[in-house]
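Have a look at these structures, which come just after this line.
No value in this document is a laboratory result; all are computed from the given coordinates. In this text, all values refer to a predicted model and were calculated from it rather than measured experimentally. Cβ atoms are built from the backbone, for glycine too; each structure is taken alone.
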Structure I
Amino acid sequence: MENTQPTTGIRPTDYTMNVRGRLFDLSRPCVMGILNVTPDSFFAGSRVQTAEAIRARANQIMAEGGRIIDVGACSTRPGGDVVDEEEEMRRLAMALPVIREAQPDAVISVDTFRASVARRTVEEFGADIINDVEEGRDPAMFRTVAELGVPYILMSTAATLEEMLAGFAREVQQLRSLGQKDIILDPGFGFGKGPVDGNYSLLGEMERLHVMELPLLVGISRKRMIHQLLGITPEESLNGTTVLNTIALLKGAAILRVHDVRAAAEAVRIVGKMRDSRK
């Protein structure tokens with residue numbers, strides 16, 4: 001007889017990464033809160049530019065259940081203005097000390113595609129993770145993060161899962177050959193997949209990425225794949241975001257990168273409780 005028992009989905013890869021000498025367990029999903037020190041990120045609620053606003057946002061992320069704060073200083077939204085390296089670094093040099101003072105125990109990730117910025121934020125400001133979102137990757141990035149010894153988030157802009165798997169396999173091998181230890185994979189929802197169909201096709205078979213035996217980060221928060229499909233605005237996309245984050249958790253996501261930390265943390269707790277109840 002066919003087994004009709006409900007499933008609790010796929011658990012995240014059993015993985016522990018080294019964050020400046022501390023072991024950070026990713027076998028249970030965690031939430032990464034977005035903090036943008038930019039004037040033009042697509043969701044206005046994530047933009048903070050004064051020291052007071054940065055401190056308040058960092059405190060909010062942690063109070064609502066976040067464990068990682070992802071700091072961006074150069075917008076990667078479609079059609080956005082790419083600021084030069086000097087301006088990106090100026091924004092980060094202002095923000096990172098404020099965040100560290102406000103939340104000394106937080107894990108801080110820096111969202112940058114520039115190897116030189118990655119190096120400075122780690123060496124001068126104590127950033128813990130480098131989150132690299134770039135289609136034409138900085139050729140110095142792999143060697144830089146390997147030398148820095150920090151966890152690295154590797155994003156794919158591939159349009160199909162098959163292309164993504166091939167690209168991840170090649171790039172992970174390159175990173176390993178340089179001595180990079182901790183690698184997190186980001187399927188890159190909203191990057192190179194088309195506004196709607198390609199993203200949902202990828203989400204539908206995302207669990208196949210576990211063949212890489214590395215933790216998965218999903219950044220789907222308030223993106224076009226939600227508001228374009230539903231005919232709403234980014235500001236109206238929290239419910240759709242929560243639905244997709246829950247699906248991602250059931251498919252084994254280890255990190256949810258979000259604007260709305262409380263909603264994501266609640267989804268993590270609910271899915272975790274469901275899984276624990278089946279043990």
Structure II
Amino acid sequence: MSTFISTVLIALLVLNGMMFIQQSSMIFYPYTRLQQTPMDWGLQYEDVNLTTSDGIQLHGWFIPHSGSSKVLLFFHGNAGNISHRGASIAIFHRLGLNVFIIDYRGYGRSQGEPGEAGLYSDADAAWQYLTRIRGVDKDNIIIFGRSLGGAVATHLASDVQPAALILESTFSSARDMASTLFPLIYRLLVLRYRFDSIARIKKISSPLLLVHSPDDEIIPFKVGEKLYQAANEPKRMFRLTGDHNGGFLRSQPAYEQALQAFINAHVR
């Protein structure tokens with residue numbers, strides 16, 4: 001019996017060691033090459049370079065919308081880079097918004113290696129750029145996060161309380177995601193990253209729009225719904241149709257109409 005227990009414990013230690021080492025490559029899929037620019041999408045833009053509090057140089061784009069004072073601060077998902085977000089940027093531009101999108105450290109032209117604390121620092125640097133360098137009033141800033149970017153957006157919003165927060169196809173915490181991926185052993189796993197959005201969202205007073213698809217094959221609807229249930233009012237939920245990466249396109253025009261209604265209701 002003691003031999004069996006020892007074997008199980010050793011197996012768990014080995015599994016946790018391997019998982020701990022590999023967690024970074026399991027979560028972050030950065031692409032360094034920019035495949036397009038907003039010019040390819042028919043949009044004017046400005047290259048933006050900024051420095052984080054820990055000295056990392058980041059790259060992003062500011063896509064202006066003439067005559068608008070509203071800015072959408074865009075945090076993308078865990079794969080690719082800003083050049084893969086043309087479809088979303090086009091939607092927000094049609095909605096009359098300036099868009100500021102950055103690449104996290106290790107993505108696109110940004111320096112460094114991705115990690116949870118680093119992504120939060122990157123988000124803070126983007127906020128400081130908008131409010132201090134460009135002089136944008138926080139009451140005119142909408143924070144948007146898709147997938148992993150939803151955790152980044154939630155963390156930032158809990159600190160700065162923007163005009164509004166839009167979370168799309170995101171999750172409540174890394175632990176809850178582990179429970180869906182490894183239901184039998186998730187309680188025994190040592191997680192390198194927490195991304196504890198459910199703890200952070202309880203601190204947010206900004207209006208929230210949470211968007212998710214019941215058919216999402218990567219981030220289960222139930223972990224997005226759990227995040228929504230923990231959020232404060234005012235809040236709305238819009239259900240997408242389709243998969244994780246393409247649901248927002250498949251759900252047109254209702255998706256864009258839901259965004260427009262939410263922005264009109266909550267952002268001056």
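Once relative contact order in percent (Cα under 8 Å, 6 or more apart) is computed for every structure in I, II, the highest value turns out to be that of I.
Which of I, II yields 26, 17, 12 for semi-axes √(5λ) of the Cα gyration tensor in Å, for residues 106-225 alone, as computed? Derived from the structure labelled II.
Out of I, II, choose the structure whose coordinates give Rg/Rh (Cα atoms, Kirkwood Rh) equal to 0.94 when calculated. Clearly, the read-out refers to I. Assuming 1.00 is FRET efficiency 1/(1 + (r/R0)^6) of positions 90 and 250 (r between Cβ atoms, R0 = 41 Å, to 0.05) as calculated from a single structure, say which of I, II it is. Going through each structure in turn, the value belongs to II.
Between structures I, II, where is distance in nm of label points 7 Å out along Cα→Cβ at positions 34 and 50 highest? Evaluating distance in nm of label points 7 Å out along Cα→Cβ at positions 34 and 50 on every structure, the highest lands on I.
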